[in-house]
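Take a look at the structures listed below.
What follows draws every value from the coordinates through simple rules; no lab data is involved. None of the values given here were measured: they were computed from a predicted structure. Cβ atoms are built from the backbone, for glycine too; each structure is taken alone.
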Structure 1
Amino acid sequence: MKQLIQSYKTGELGIFEVPAPVCGDNGVVIRTKSSLVSAGTEKMIVDLAKKSLIGKAQARPDLVKQVITKMKQEGIKNTLEKVFTKLDTPIPLGYSCVGEVLEVGRNVTGISVGDRVACGGAGYANHSEINYVPRNLLVKVPEKVSDEEAAFVTVGAIALQGVRQTAPMIGERIAVIGLGLLGQLTVQLLKANGCKVIGTDFDPKKLELARELGADAVCGPEDIIQACKNFSDGRGVDAVVITASTPSNQPVADAGEICRMKGRVVIVGLVGMDIPREYYYKKELELKLSMAYGPGRYDAQYEEQGIDYPFAHVRWTEQRNFEAFLGLVEEGKVSPQKLLTHRIGFDKALDAYDLLEGKIKEYYLGIVLKYDEAASDSRKPIAMNTSASTKGINVGLIGAGNFTKGVILPNLGKVGGFNLTGVCTATGVSAHSTGKKYNFKFITTDADELIQHKEINTVFITTRHNDHGEKVLRSLKEGKNVFVEKPLTLDENELEVIRVKYNKAEKKPILQVGYNRRFSPLVRRMKTAIGNLPVSVNYRINAGVIPLNSWIQDPTVGGGRILGELCHFVDTCLFLAGSTPVSVYANSIKKPDQSIPDEDNVSVVLTFENGSIATISYTAFGNGQLPKEFIEVFAPNIAMQMDNYRELTIFAGSSKNRTKSSNQDKGFKGEFEAFAEAIKSGKPAIGFEELYAVSKVTFKVLESLKTGLVVRV
């Protein structure tokens, strides 16, 4: 299939051949019939991507601040590598389309193959011949609504949500500032609510169109104050809906001046928001922001997992706004067709963006892309680099998120000897960009193409945590060597299955989990200094907050921070102790603040067979200025302090030795060197029983937190 993709680094646009997406359990795969180019939102995205690095920094000072903080903690070189990797991430454009259902996920009801559906959502309703869309981001299209009209569904829902936030009453007089797509739809929706509407815009053609669509009065921005005074009989308008897109603060200032006492101002567009106190205070105005399509937006459980809000408690979700908008179109109360200025075949989609950038000098408003209904939905591998080597360690990579692209792949390149054969990601955009940048032989969206591929002898699994155990088992069954990012699994029963399967295998492939810290040069020096002596380890982690709405905090997807991240530190303690854990005791902060789980602030005490002990203090509280990780190790006549993998001080006898590095080294390169050597020698870099013990400990930490008891491992 073909998809429109933009490079965020260079701003370059192109239509590329990518594999079709796999159908997830909670959504459907559609063949796109039409998609809408949003003149406001997409122009802003395209313009930002085309800015220089300095221009991007000026546009996002909040991110610059984060980069500076990271440089202080991890070093300039490490931070810049991650920043440039992030900048190299491509952007799938589009967020509103209509199509025919090709495949339905097993958890989806009420939708059948062949249904015509309107879809919304950035990253889902893309300008692409085939799309995967979650259940709550699509609705069936009424028979009387055309494909072109249905393609407006997302923009229509945004306008509708703005009107809902305005809470208009019949007969009220309302001003709409900005008469682009959103503004024109807002005018029609307000008229459908029985309101009198005045619209304002710089463009005379948009003023004329608004009047044609029902606006009772229109004016240019320079006349807005007097025009609204006349329109409201000198009282001021009841409400203002701002649908403009400008960095200027003028729309907000004008809204305050034209509103009546105790009026309402609703911001839908992207505008400057330096609120002028005089008008807003003296009139006691109500200011609201309208969040995109409605309740459910930015909620991963709603959008990705298809968990709907109860109808009685949240009447108008984003999906129900989709339905309501299409219903108004069907009744003829809203006319998206009148907003259309251009219909462009998808193969010439770049012409649409030339219009947005002014390269084609034509008036535009609504731009719809039309698709070939014979587009391929194949998920077969697409060749990228036919000259790639097939001798040695032939890697199949499943998953290519930020960590994989920013850490794993660059370090594999530094180590050498890994032939990047195939890459599989959930989306064709990610597969294409990763395959192109790192010279993979082929790309796919079907993991089986890698796991069952005859040339591939080593599988890297870097997907979300809930996916790990199942793919480890399938890969081992096929006789592949496996590197899986932590954790090994989120399910204790699955851990036991992996143990049985691995131990029963006559010829055991190499299995390694991404416990990189034990391969850090500073941790290796600590281990050399203590040898096999019993030790006391204090490991403090100033981890920082991960919000509850992150997938990491979802028990079924990320498993939470104990299963998902604490395993790193358990493994490091196990390595330093040189022994098997025998018991666990854990306790966590008990607090009224439930913005993050209590378990994110936990203290864990481990005891080992050889008499060693370790205390892990893991906290999400604290302050980000404090470096993240600090280890103290005590043994007979030895004391050591390691500060954030950049500085190590060893006190031994009467001597003191200090090592300091300008860049953090957490052992990523070392773990891949060890993995490569393990494959060549047949001897694992980390014994399976150690991998098993680390996972087992994290499950026992959760058990100890629940019971309040010391738990045997």
Structure 2
Amino acid sequence: MEQISTVETESQALPDIVEEELSHYQEQIKRYRAGEVDETKMQKLRLHFGTYAQRQEGVQMQRIKIPGGVLTADQLVTLADAADRFGSGFIHFTTREDAQIYYVKLEEAPTLLRFLAASGITSREACGNTVRNITACYRAGTSATEAFNVSPYADALFRYLVRNKYNQNLGRKFKITFEGCADDHSGLRIHDIGLWAVTQTRNGNQRRGFRVYLGGGLGAAPHLAHLYTEFLPVEELFNLATATLRLFDRYGERKARMKARMKFLIETMGWEKFYAALEEERQLVGEIPLSDYVEEELVPESGADSRRLQVLDPRTGDSDFQAWVRDSVIEHKVAGFRGVHVRVKLGDLTAARARLLSEVVRRFSSGQLRISIEQNIYLPWVREERLLDLYVSLNKLSLAESGAGTIADVTTCPGSDTCRLGIASAKGLGSALADSFKGPLAPYAELARPLRIKISGCPNGCAQHSIANIGFYAAALSHEERGVPAHFVTVGGQTLPDRAQFGLLLGKFPAKNCVKVTENLLHLFERDGLPAEDFNAFVSRTGIERLREVLDPLRQVPSFADDPSFYEDYGHEHERFAVRKGIKGECAGSTVAETVPTIDAAQEWLAQAEALVYHKEYQQAALAAYEAAAAGARVPLYQHLVDPFTSEEALWEFENLFVLSGQARGDWDGVSSRFEQLKVSCLSQGSVDGETAGADFNGNHTEARQTLEATARQILDEARKFVSYCALERKETGVAA
């Protein structure tokens, strides 16, 4: 293993909020190991930090957010160092533009996150019931066809939403993406919110905005998003996101976890009703300034050499170089530059190779790189005249293989290799298919070049198989009382917003026949396809029933005696295949901890606040009263499977779920902001001229002291009323005390 290049970071100063939350995470892990924190509460907390249970017992997968897929060379080194120091020495890039490190010890997770945070990398809300990593077109800022660069807007929305109270306790995960190109490289219509950059000219002025899609999602029941508007001004981005999240939080399903996505909420409400509710919510939310968050990306100066690809250099005629250029090099919006794909097979990169790649990124791409949803790395700022030298440098790292973005560039999730929900090895089949394009599938490589193959290890669709031309998702068969790894096969998926569609199901086939299934499909396409007809059009014209009929013989499983290889999974040869029983994954997140919140806890806070008022400790009394109100709010929230992390979240969730929905009786409008304002007012008054709340004021401080006392008594009185209301609701609904 290479020596870690980054220095120890525990002693480096981190933002206070980051250090506080990681210290809390560390303390909770200690309490969990001591049996003082229950399993559900620990799961909920670690998922919030992206620490995900792995298939192998006793170790975790750490998911790391890469907002918009944008990384620097230095940050890539940090990921490599983290993978070596805390994991198994390799990084996996996902279709959500995340990075994942495996075999992490739970006790080391907070230290790992401090290590990452020192380089500006976060895992906060990478898992759990919140807004996941916000993705963006990897070509943003470099695409010759983009309306404008969406990267600054993706980054701005990420920074606005992370730690935001509106999305810490959602019914389930929520996914957002941005696209700027004429083509869709982000999967706009498979996201809860898909934002496509467009411009509009009015009175001679050009305005930036987004065509907005809402309510898409994959999984076992995929839905295509609805078109919400053709043009949302960029200034309204935060307003729309906030209003949508508030509605989903308020009305989304919470008990039936597999139905707790926004696509099902829209299906239940109906699009027209949901649209009307969103318009009303947007009015309630009002304007949220965007300008403070948006920072335009720096663009390197051109300085291009007019020789372009150094055509006088005889090496440019090399066939391998030409094949690499064809697949990996794309047009650029800035004269003299090109964008370059670096093919990362199955999204896996060793730490050692990542460090060497970082040097290449510094030399040839101004220290910048991107992660694409195809699990590759994209170099956005490569000068044309340096392409040959870049190819030579990548070739030394075995990262100059052609085929990026072609059918041979298979997308997979980790599947059963590390995922608790994985049924069969997606990576194993992915490797077999990719290798086959240098073997039995080679005759079809040119014909099928633009097609996409995607393989998921279970129906949840982490590899986005539903939108592939040829998609696979793992399953199992039983033959002669033995388990057989298998995959369902779909055909005809695509994501272009105006022609988006999910693949049609061909059927279930043993894993060992899936290469032959692919071969037969491509053979039929070659033989029966019409001139200029693409694969999806061929599938539609031929019909799914005809394709099923032709492929039916490949469903058969030979006896174990005749061919035992059918009973072994790819990459797991000589192991008996078996589907794990009774293992729960964590894709649906967690619900509520075992410890039930009680009105008694709220009343204890009230008693403490009253005692503090008596002793003239008004500042502390206000804090105790605030905690009493939050403790009261947790009781009805628990019955709705909402388990807030903080007191602020508890009061906000009460307002969103009960007050704004019209369920709460009484005058509780703006209850969360009301308590917050009273608390802040009391705390600010408590430091008049440097005096504390319990100090003996003299002369002109008498009036200030009286005002402080009045504010403390006001928040205490409000808290008493609110806790009494929550207690009454508990009795009427039969909630245990």
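The table for this structure:
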quantity: Origin of the value 3.0, where distance in nm of label points 7 Å out along Cα→Cβ at positions 291 and 659 was derived from one of 1, 2; calculated: 2
quantity: Of the structures 1, 2, the one that 4.8 was derived from, the read-out being distance in nm of label points 7 Å out along Cα→Cβ at positions 99 and 619; calculated: 1
quantity: Comparison of 1, 2 by FRET efficiency 1/(1 + (r/R0)^6) of positions 123 and 315 (r between Cβ atoms, R0 = 30 Å, to 0.05) - largest value held by; calculated: 1
quantity: Origin of the value -11500, where helix-only ellipticity at 222 nm (-39500 (n - 2.57) for each DSSP H run of 4 or more, over all residues; to 500) was derived from one of 1, 2; calculated: 2
quantity: Structure with the greatest value (metric distance in nm of label points 7 Å out along Cα→Cβ at positions 155 and 651, set 1, 2); calculated: 1
quantity: Cα Rg over 2.2 N^0.38 Å - highest-scoring structure of 1, 2; calculated: 1
quantity: Read-out P(r) over Cα pairs in 10 Å bins from 0, in percent, for residues 339-666 alone, computed value 5, 19, 21, 18, 14, 12, 7, 3, 0, structure in 1, 2; calculated: 2
quantity: If distance in nm of label points 7 Å out along Cα→Cβ at positions 91 and 507 is computed and equals 4.4, the structure in 1, 2; calculated: 2
